1. State the single structure among I, II that was used to calculate distance in nm of label points 7 Å out along Cα→Cβ at positions 28 and 60, giving 3.6.
2. Looking at structures I, II, which one was Rg and Dmax of the Cα atoms in Å calculated from, given that it came out as 28.5, 94?
3. In terms of distance in nm of label points 7 Å out along Cα→Cβ at positions 52 and 92, which of structures I, II is highest?
4. Given -14500 as the derived value for helix-only ellipticity at 222 nm (-39500 (n - 2.57) for each DSSP H run of 4 or more, over all residues; to 500), which of the supplied structures I, II does it correspond to?
Structure I
Amino acid sequence: MKQALEPFERFYTQQLAKADLSSLREVYSPHVEFIDPVDRLAGIDALESYFHHLMNGLESCHFDISTIQAGDAEAFVIWQMRICHPRVRGGAEICIEGASHLKFTSQIDYHRDYYDLGAMLYEHLPLLGRAVRRLKRRLAL
């Protein structure tokens with residue numbers, strides 16, 4: 001369990017903040033399945049390309065992991081991601097809370113992220129953001 005989770009935690013809380021993807025292949029297995037609200041990927045090459053694309057243009061990206069609940073071959077991780085992108089919300093920091101479901105052997109074989117894509121992106125775009133916030137207010141009790 002520690003063999004897979006410690007490198008995972010170190011990668012997200014320390015290396016990703018420096019845009020250092022060098023240990024990605026140590027964290028994830030060659031046949032990793034990665035799913036998030038944006039995409040579904042198969043294999044380490046696709047995941048590495050995806051991370052390079054995501055990190056391109058970001059001024060900063062930092063993860064705080066608050067909880068890891070782990071069993072023998074799977075874990076649930078609760079986290080907060082803070083990002084800054086010059087073209088989203090004028091470069092101001094955006095905080096997104098989320099959770100990840102992981103399955104692992106000696107490396108992460110399956111990673112599924114759960115977070116509100118609207119809170120991450122749509123609500124911070126000038127025209128679309130106003131419409132999304134208005135719709136959310138109408139749907140609220």
Structure II
Amino acid sequence: MFSEVALIQELQFKAVRSSGAGGQHVNKVSSKIELSFDLGNSFVFSENQKERLLVKLKHRLTNNGVLLMQCGESRSQHKNKDLIIKRFFALIKASLAVPKRRIRTKIPKSVIRKRLKNKKNLSDKKANRRKPNLD
């Protein structure tokens with residue numbers, strides 16, 4: 001499919017200060033990780049794979065075709081980096097997965113008969129509610 005080691009070489013990481021609660025620690029430590037991946041300049045994927053990724057990830061890419069992801073869940077920069085790499089690979093694998101074609105199943109004749117019988121019963125019930133025609 002693709003080489004994860006080669007793909008990690010193409011990723012760019014940037015450590016930035018995280019937001020939210022945490023006091024002095026959050027103000028002085030850059031623990032949040034921002035991952036950026038330039039899909040257009042990648043050598044790991046074939047042209048078909050790149051097209052598939054562009055279609056599947058079009059809402060997550062910037063105008064330049066760069067995928068941006070960030071993780072600041074942990075207080076540790078290393079944990080955040082591991083988490084964002086795992087999420088990135090999960091996203092790429094899910095986007096490259098080709099869905100199976102649905103095989104249409106035949107509706108059994110007994111089910112069709114049952115549906116038509118219920119329909120006829122409902123029709124008769126409503127017909128019996130009408131006033132009789134005395135012509």
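Throughout, read-outs are computed from the coordinates displayed, never taken from laboratory work. Quick caveat: nothing in here was measured; it's all calculated off a predicted structure. Cβ atoms are built from the backbone, for glycine too; each structure is taken alone.
1. Going label by label, the one that fits is II.
2. The read-out comes from structure II.
3. Comparing I, II, the top value of distance in nm of label points 7 Å out along Cα→Cβ at positions 52 and 92 belongs to I.
4. Numbers: I: -8500; II: -14500.
It was calculated from structure II.
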